[in-house]
Structure formats: structure tokens, C-alpha cells
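Take a look at these structures.
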Structure 1
């Protein structure tokens, strides 16, 4: 395959530059209808507005201090920040003056709460003001700042209102004075990464490179010796070895970031760190960061990622364990972690289109992330197992409600992940019915994408431009796709001659009326896990296009582990599911164990089997109908009863 040197800079297309329809449009409609307002409602119910309302006494400790020395109440600023961000993106799609007024009221509270020096944190201003910057390892101060910054950027872009942006800019200016290598400054960084990618967004929206420099400081300083978290604990009178996780791997601060070779620790923290590293690699053309990230990327996707794009199998550290340790029923696979993987993959595309990142971005988006939000936008998954005995269901809220606004803000801003642009090239990373607007080569260009993807692989693009302009349009050709065809104005393009890093790059003079036809066959395919993944031995899973499929009891009855695929997928038929928003189901010939066992726990004779047709549905839509069992990995092949 042709490759292109990574010396270019691609920026994601701004959210308001993309109009979304189709499947993602339906998800955004649900967010506008219910999720965005509901996020604010539940933040209010939790007491978060009381925490920032200086006209009222401090509520004090509402959620008790936990064994790790903190409380999830410390994170409330981040929940409000992500909720504001979600509302902002929803306002692009649909104006909502009442919801906007509610956010303005929250912003006014933050403005009144902010200290004169710029500091802003509900917990450390109103509950423990004497504990500011005393425990960066555990207490999430910079993490909260990051989410407030991201919310402020999105809200400014959506409404043109600068108040929150000015508030967080003052806070970021205070951080520049507080952190660094100068005399009297703290050489620290947050135990939960997030401030890094937020500072990049702030730099891009304000044009102020000083925020990039602070982000780079946090990344460069992480994991260096003498270790900041050790020195901080000693200064604070704490035993530096006595903390709940017992290892700096938990926060990816065990080594300088350029020396890290294995993905370890808390999964969401890792993804956010790699996002910041990728952004800085793009902004500074830093090949040393890119090289480290490539190594970490390979480590993750070849040894530690679920088929769904879920990551982090363990509840104990909300993160990674050993290579090939991918249990299904007990999988943690936090929604936020897959959202973070989408973020990271998108940023790895900042130095040029490459399907090794975009394919995984799509896989994680459709499966590990999108599963976290119900079709009606009202309920959520925190964990995303690949098997359930029928007792895992969506919930309304959570003591640590990080996932609801995280998946909501991702889906509400999905246009910026679909398209990216450089000085002379448009990249289409994800497909879906949409219209995208670009400024490129001095021309104003519109791409109107018509498709029913991911249910149908026929994709058409109509080009409109205010004048004939030369630039490239690069279209991702998924690695899983066989028999892809490409035409421009009806003329067939030889894919092999134009494909670079998995993208068909069409470089020509474009004019209004030009049309592209891309056809990506969506044949069902059976997948098998590396034999070292002991949990999937003797089992197979089905995918069609980017979607992982599963069986549910609501379609197939109980006893899903009695299903065995014996004839491959060549006889599969498709059906449209009205109760799942028009999703495509797969009906597959199989065999099933008969319910003839009786009362014995064990016996010498295996169960009888019978032929059956088994219905598979898209994994991200499971638990949207009747509750019951679910299974991704089903038994494969003929059983030997000898």
C-alpha cells in the first residue's frame, strides 16, 4: 500500500459545519429531545448547582469521602462541563432558548464563584479551600478544569457568548502562572488526564499558543524523576506508597510518556493522555510523540481491545490487566473508555488519513461507545459486557455520572469526527448521511453525502463549489471491505492506483456538479479471537460493516450458550427491525441444544440438538427492548460427541 509522509496537519471540521442525518441524525434527535435537558436536570437533582451557587451556604460533603481519600463530589465541575458541552452541540441542531437560559444561569454562578486570581473549582473553593493543589494525584482539580474548558469552547462556538470562555481563559492564565519549571511554580500534572486536550481546544479557538505550551509542559513532565506525586505526598504529610492503587501505572505516570511501550492503568485516563500527546504531536510536528503513540496503539489493538472497541476489562482499576485478558460477562469496558478511544483515534488522524486509526475509531464508536446511550436517549450503560445472563441493564444515573454526558457530547458532535481538512485535502473518515461545508484552496466547498450506511454500503457524494478548485478528497476504504468500487462522474477509478494508507485519494480540479459513487459491500463476516484469548476459545462472533452483532433472548429465547453456528454466514438473510430504528438484523442458520436435560447437574450424554434460525442484532442496540440474556461470542463449528 502507498504511504504518505506525516508532515501535514489535518483539523477536524467544526461541528456547525456538518449537518447530520441517518443513524447519527436519529441519535442527535434523541439527545435534543431528551438527553441534553435530562443531563442538566440530574445535575440539579444531585446538588451540583447548590455547590456553585455562592448566594447559598456551601452544601459541604454531600457524597462521603471514600477509601481512596476523595469523593466523586470532587468531580462535579466536570459533570457540569460535559453537560454544558452536550447542550452546546445540541443547540447547533436545534435552537432551545429555555435550555440555553439554564446554561447561562450556571455560567453566571461560575462567574461569581471564580476567585480574583482566576482559580475555579467548586470543591476546593467551597468545601476544602485549604486543600488547593495538595493532591494532584487523586483529587482531579485539573481534570475538572479541562472539562469546564471544553464546555466553554463548545458553548462559545454554538452561541457566540464569550462569558464562560473568558472565565476559563482567566483560569487557564492562572494555571500558566501556577505550573511550570520556573521558581515557585509546581512541576506537577493531573492524576486524571483531561486538561491536556482541553488546552489544545482553547488554544485553537483563541489563537493563543501559550495554552499549547502549557499542554506540552504537562505531557513532557509526566512520569519524570524526581516523581512529582511522591514529592507532593511527602510535602502533604502523606505516605507516598500508601494509596489505593499502589502504582503510578494507574495514572500512566510511571515513566516519561515517550518511553511508555505498554498501555496500562485506568483506561479513560490512558485514552485522554494519548489524545493530548497526539494533539501536541500534530501541533508541534513531534515525531517522538508519534512514535510512542504508534507503539501504544499497536499494543492496545493487538492485545488488549475487545471486538466491540471496548477497553479496560477490570472493575478493580477501571482499566487494563494482562495481555489477552478479555472476559466477556465480567467485562468492565467503560463507555467513557471507548469514547476516549474514539477521541484518540481521531487525533491520530491529525497528521494524515490512515485507516489503521479510522477503522478502529469507527469500530469503537458504533459498538463500545454508542451502546452507552439508549435509543430514546434516556438511559445509559457504564459497563459494556459482551455477555449477560439477563441482569445487566441500563440505568438512569450513577454515583459517578461521567458516562452519560461523555457519550452524549460525542454523538452530538459526531460531524467533527466524520470529516477533516488540511490546506489542500478533505478526508472522509466516517460515513453517514450528511452535508459538510469546507473552506479549502480559497474556495467554499460543500459535500452532500447520501447513504443509508451502516445498513447499506452505497455512498454518493455531490460536490458544490463556488469556483473550480484543485484539492484532494480522500475516502477511507475499510480493511474489512471486499469488492469496493469507486467512480467519479460515472468513470471507474482504479483503487489500487489511488489508495494511500487505506484511503482512496482523488486529487483533481473539482467543480459544482461533480459526483462520487463509493460502494462498500456489507457482507456478514465471522470473526475468531486469537487463541490466547481463552474466554473466546471455540467461539465465533459476527460483524457486518462496522457493527458487532449479538443474540438476545427477546429474539431467541433463553439458553443462548446452547447456540452453535455450524454453516458459516453464507446462508445469512437480513431483516429490518422497526423496533430498533430500522437496524438490520442477521438471521443465521444454526443448531441449538434441546431443553431435554432434566434435573441432573451432570450426565454422560450430551444434550440433543436441533436446527434453528438464530437472529443477531447490532450490539450497540441491545437492552433497548425486553430485558434478558445477551451474547456476542457464540459457539462455533460441529460438536464432536465421540
Structure 2
């Protein structure tokens, strides 16, 4: 904030030229004024104001001293007082030359923007545009302000209707609470808490639980002794299932820089000892404000490390198959600017990134922006508009999976200094499209033979594009998993673990959406075992594989490559419509199509046998269209 105000002073001072003439002729007053100028250069602002006051006491019509006094007040964070001083000067000298009237209007533009009085800022800018010389209007400060004012006009004409609500007791009881995040069920709220503004007031992560019957939040408490220490812990993110916590800790003995990112896993409802995320993620400077995707596969965070575009940038790292994290990369020039980009939040569908920025066009200070993922690339950021954004700094946005509320941090300033910060929320505007409705599937993966839990990979795949939308993992100690994903047609779920037969689902046909207790049985690879080869599609009465079959076919190839000694029998099945000889022949041709695809992708013909069972082995009775669809299938048996 202070740096931004100093930048404004430099912009305002740009208008003043050396060797200028003044509106008064009192040499003593002019000398006092110029002494004030010298003190500005030394950043001795209070002493400079005293000089400008003294020059005005000698010559009450000295407009230039009123102007400089007002500029300093704005720099010090007192825009309302700056306007009072400017108006006082203009009332004393009603015959001011146009260039000075333009400079006063230019000062007021900045003051009104800082106060959030956008209509007055627009009016002051319009006045300045008629009065300021063309040389100044060709410079970048004026052109940027013109763009900002035009932007503000547009958004004031099309505001969102929202009502900001400060969270009630027992929340917001500390001096500072900020960076709220919630679990996917919106029943657990985590935030960073600090008891005061002094350096010895350290940060901790606190948590509150929502009681649906009472409609109230519990009294917040420390998340865990294993997480909060004598060092600073804060600005955290939690996975959709509430089992992975990534947070910032500063000046830890094992840290690489000022502040590092740490990760902790919840095992049997207990948070384990946090581990530094390592040199691929952390740097020698400031790394903070993490946001973990719902499936835990990608982590966004803010850092001021070298290699960025200036200030703080947004970076990301990918979770590797072995659980490690890739070398962090900058998110690029479409998102990051020469100024600060902070507080990233990747929405639960992995398709929209929210963040705060000083560098993109906005209302002033830090504004909230969103960027949509389009064909794997982040689109040009969009300002979230008014009144979500206003003249204050907006940051730390979090939108619930249910899309009912957006949570954020609002800071209270007194005389230009931070005094308190609170957690607020508002109903998120329906006009901002967040994608398809989100579904939740919860369950457990276990060994069919022993009943023991299995740590497996669960992949949600768009069958039309053969693209993996999300990857989740079941807990190795409990087998539990929680998946959050968009309600999208033609999706497949693939549950895989080396040494086991894959388990394949069709999300729609198997009615997985919003299941709470899905038992996934994984069968160890052994002779005689078989699985239903789901998501293999044929047109009616044909044996040609449809493109939507590609995902499952690739998964089978991967399984055979991981198990090079395994030989399989591919078996085709039909419903009971049509003659049995014809069904036998059709089912055999469909099995042959699968084999042909595998052979064309370098699976040895000798490992593959085929069979057609027609309608002889139904899974269910053929009395309904749904049941007949279940009976039309491909199965794979281990020989």
C-alpha cells in the first residue's frame, strides 16, 4: 500500500516542471515553497508540509503550495484531507490558470479513487482531460488512468447485486483472521489467525466446524499441535477430502528461504508431522499462499523468486506418480505482470483460477480476477467486477463447492494503517459461470481377496476426448476416497493398482454421482480371474469400435505392458435380441475388434485369445432396456 502511494506521488510530481513561474510573487513564500520541494526529495514529508503551510501563511493564494500539501497527504494515506486542502486552495484563488486547475483535478482523481468515490473520480478525470496539456496526456500515467476510468465507467453501469456479510461470533474474534478455505462439504473452515500487528504476534492455522442443526460455526481452535509451532504457520490449502494440508511456515530450521510450503497428511484423523515440500517447490525467498486442486494433482502458489515477471508471481507444481512434486514453473505472462499477483485459488472443477492482482486493469490496489482453462491454456484474466472489487485491496477469495457463498478477507485501515482484518462472505453471483454442477462420490478401495485397504489411483476421464479430468488416490491405511467432479456426460472412472485387475465404471450408467459408500473391490492378478471391460462402445448391430472406446483400450494396453507375462481371453457378450447364432457371431466379431486394436498397438498376438458367448451368460435378466445394455459387454479373463 505504501509503495503504491509513493508511486502516485511520483506520477503527480511529474506534472511539476523546473524553473516554473508561480501564481504569487512573494519571494519569501516562494522560498519556503521550494524548501518544501527539497524536503519532498528527501522524503521528509511532515517537514515539507510545515514549509508549505508557512508559505500559505505568508501568501494565502499560493495554489502551488496547496497542491504540494495535498499530494503529500495523499501519499501518507489521507485522501480525504488532501481533497479538503485542494478545495481550500481553489476557494482562495478562483482565477487559477488552466494548467493548475488541471493539476488539482488530477490530484482529486487519485484521491477519489482511493476513497472509492468512483463517480467523483470520473467527474474529476473528465475535468482534468480538458485542462491538462497534451504533452502530459501523451504520457503513460495519463493513458493508464484513462483506461482505468473507462473500465470503471463500464462496470458501474453493470454492477452485480451482492451483500457482503461479516461472519458472526464466535468467528472474527481475533485482531487478524484471513485467508479462509473450506473443505468440499463446506463443514470445515480453516483460516490464518494472528493476535496483533506486532512482529512478535505469530501466525497459526485455526479451524471451525459447522453444525448443520444449529446453523452455527463452532468456536475456532488450533488445527493441531503437530501443525502449529512457535514459528509462523498460515495461508493454507486443504484437499477436497480434507486429508492433505499444505501451508506456509516461516523461518523454520529446515526452510530454504524466508517462508516455505509444507505438507501434512491426515492419517486416522490425526495430522502427521509436516514435511518441507523440497527444493523443487520452495526457493530461497518467499513462497506462500498455496491452493491445491480438488484432486491434489496440482498446486498453485505465490512467490517473489527470480525468474518471474516482477513483484510476486503465481507459480505451480505438479504431483508426480510417486508422490513427489515437479519443478515449480511460472504460470506465464497471461496471468503474471510486472506488479503483484497473489492469493491464487483453483476452483473445485480444476477449470477456473481466481487470483488477486495489482497489474491487471481494475479499480485500484489488489483486485480479484478469474482465468478459465481453455484447451489446457489459461485465458486472459477477467476482473470480477463491481462491487466484488472496489477501492480496497481484495484478496484470498474462496468459493464453496456448492457455489452458494464466496469467502474472502477484508482489511480495516485507520489513518492509512492496517488495524483489523475479518472474514466476510457473499452469495456468489449466478451471472459468473462456474461450469457444470459438481458431483461427489465417496467410498473405499479394498483387496477383494483379503479385505485389506488398497492405495489405488482413481482417474475420471472424459470418454469423448480421452482426457483425464481428475486423478484421486485412496488412503493406503483406510482405503477411503472422496472424489469431486463436474456433472459431465460420457465419463469413465478407472481404479488401478499394479498387481490388481483394473476396475472400470461408466459414471452415468453405474450411477456413481453423489454415492456415499461405493465399495471398490480390486482383484489380484491371477489365472481364472476376470473383469468387465467397461466403456467399450459399438454401434447397434456392428462390431466397429467407436472413438469413445479409446480410453479403456489404452488402459488395457497399459495393464498388459505392466504385466508382460499375463495372457488374456477377450470375450464378447450380447443381449437376447435376435437369433442366438447371429448373437454368437456378432459377439465374436466385437471381441476380435478389441484384439485387433491391441495387436496394432504392439501387444503380441500370442497373448490374446477371443471368444463370443452371445447371450448365453447374461449379468442380469433381459427384461428391460437398461438390463439389456448391461448384458452387451466385453469381459477380459486372465489365462
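FYI, it's all coordinate maths here, none of it is from the lab. Given the structure is predicted, the values throughout are model-derived calculations rather than measurements. Cβ atoms are built from the backbone, for glycine too; each structure is taken alone.
Tabulated data
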read-out: Identity of the structure behind 25.1 (criterion: mean count of other Cβ atoms within 10 Å over residues 106-113, calculated), options 1, 2; value: 2
read-out: Source structure (of 1, 2) for helix-only ellipticity at 222 nm (-39500 (n - 2.57) for each DSSP H run of 4 or more, over all residues; to 500), computed value -10000; value: 1
read-out: Which of 1, 2 leads on distance in nm of label points 7 Å out along Cα→Cβ at positions 26 and 386, largest value; value: 2
read-out: Structure (1, 2) behind the derived value 113, 51, 46 of Cα extents along the principal axes in Å; value: 2
read-out: For mean count of other Cβ atoms within 10 Å over residues 258-265 computed as 21.6, the structure of 1, 2 it came from; value: 2
read-out: Entry that produces 8 once relative contact order in percent (Cα under 8 Å, 6 or more apart) is calculated, selected from 1, 2; value: 2
read-out: Value 3.1, calculated as distance in nm of label points 7 Å out along Cα→Cβ at positions 466 and 490, assigned to which of 1, 2; value: 1
read-out: Origin of the value 19.1, where mean count of other Cβ atoms within 10 Å over residues 98-105 was derived from one of 1, 2; value: 2
read-out: Test item: distance in nm of label points 7 Å out along Cα→Cβ at positions 114 and 210 calculated as 1.4, pick one of 1, 2; value: 1
read-out: Per mean count of other Cβ atoms within 10 Å over residues 58-65, the highest-valued of structures 1, 2; value: 2
read-out: For log10 I(q)/I(0) by the Debye sum over Cα atoms at q = 0.09, 0.11, 0.12, 0.14 Å⁻¹, for residues 154-497 alone computed as -0.47, -0.72, -0.88, -1.23, the structure of 1, 2 it came from; value: 2
